[in-house]
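Dropping the structures in below, format is structure tokens.
Since every read-out is calculated from the coordinates, none of them should be taken as a lab result. It should be emphasised that the depicted structure is a prediction, and the values quoted were computed from it without experimental measurement. Cβ atoms are built from the backbone, for glycine too; each structure is taken alone.
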Structure I
Amino acid sequence: MHSLQLLSQNLRLISKLYARLLSLEVPALDSQAHFSAMLALAEQATPITQNQLAEILKIDKSRGAFVVLALLKANLIEIEVNSADRREHLVRLSAGGIDMAKVILEKVKYIDDLSKTGISPNDLALFYNVSQKIERNLTANIGKKVI
């Protein structure tokens, strides 16, 4: 049990430190979800729905709506009603959002490089391999009673 706690604590600490550094590098945004949403939208060839964005980010719809609203207030995205289905709201980066996404991507690459300092390519490959296995193990058990 103790090693599991250490694993979760280490992963949470790394995530917090990464997010903190990113927030210092790009102070216009204050949430890891905002950064992730910007990068996810930058990868889209066409506008996507709010629900699709929430699915990509692996967050619930209400959290997705909160993220979209925050990005809209910051003028980083544009929302339009889908003419084919008026219930859907399509989201895309605004011109300013496209510029911000480029800055975020540059800073993410910088922090990634900083994170890898002193780690051999073999150790890094092992870390990614183990991380993916942990993710698969946990994903396979979503919805199952743990104990």
Structure II
Amino acid sequence: MKSASIYQLSEKSYLVHALNKAKSGFWIASDPYKHIQEELISAGFLVSEIKSSLVTEDSERVPDPKDWTLFNKEMLRKMGLKSSSVLHEKNVKYCSIRMENGMLTFTPSRHAEKLSEGFLHKNEGKVTIAYDAPDEEIFNSLGIAFSRCE
């Protein structure tokens, strides 16, 4: 299974990045990081960016970060963000992306009780579509998943 994350930062601004599993078993953000601005958004472009972020199998483990402060600083730099507070704003939506057995699954989330604690998956409301479906259908499926976020 390959995994990635996508944030809808505003109505037409997205942040996509790969996810890797660390040796300790938790997921961490990883390259490639893509901050996609409104003027670049199209179904084909966004779906291409999502697919290019699905790069690592969860059986492949990466070392646990030794210095979380440095890891977070570098992650924000690669995301093109000055602060993680942008990711914790009330209007931000987040979906995890999984690709397994030729299918893409978008899992919506809800904000944790404290916004600074991130997001919690909503197991209900997942949207699954074939990896090789037309870009417009995948884009619409992502839109449905985002509409189910809280």
Structure III
Amino acid sequence: MSDLLNTPQRNSLTNVLRAMEERLRQAEAWLNGVEETGLLYHRSLHLSSEQRELARQFIAMALKEINELWREFDLKSAEDDLGATIGAGMSLIWADLYDTYSKKLERFGEVDPRVARVLDPRLDRLIELAQLLASLARSNPSDEQLDHINPEVTD
């Protein structure tokens, strides 16, 4: 059946099924008790054991369908470079960090003048660290970038 689809059709089907499989496997991890806790967030799943079991069954059925389509259409798997994913995420967040400088916060109302002294230098540091992490994840930080960074973390 692999000859039933042209290349763009095969790519489209592969992309959609890959995205669904990723979401299913993430949901499966959450159903199995994987929770995430950070300083500013906590992710947890509030389902009964019966609901969890039913969800696992649905996931298994969906993965079986994906497996059959993968075989029938001879779809190819792809390897994602997580370094690129980390780099892209850090590039996006440093742009967002720029939008939280004290001057930019004025769009939400008057900003206390003391905020700039406390917030802006920390944002400078976070932006720099995000850029370094993005570069490192892509395996190409310059020595100059790495040399002037103090790796100490402050509380």
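In table form, for the structure just shown:
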item	result
Comparison of I, II, III by distance in nm of label points 7 Å out along Cα→Cβ at positions 32 and 48 - largest value held by	III
Structure (I, II, III) behind the derived value 61 of percent of Cα pairs over 17 Å apart	II
Read-out distance in nm of label points 7 Å out along Cα→Cβ at positions 8 and 120, computed value 2.1, structure in I, II, III	II
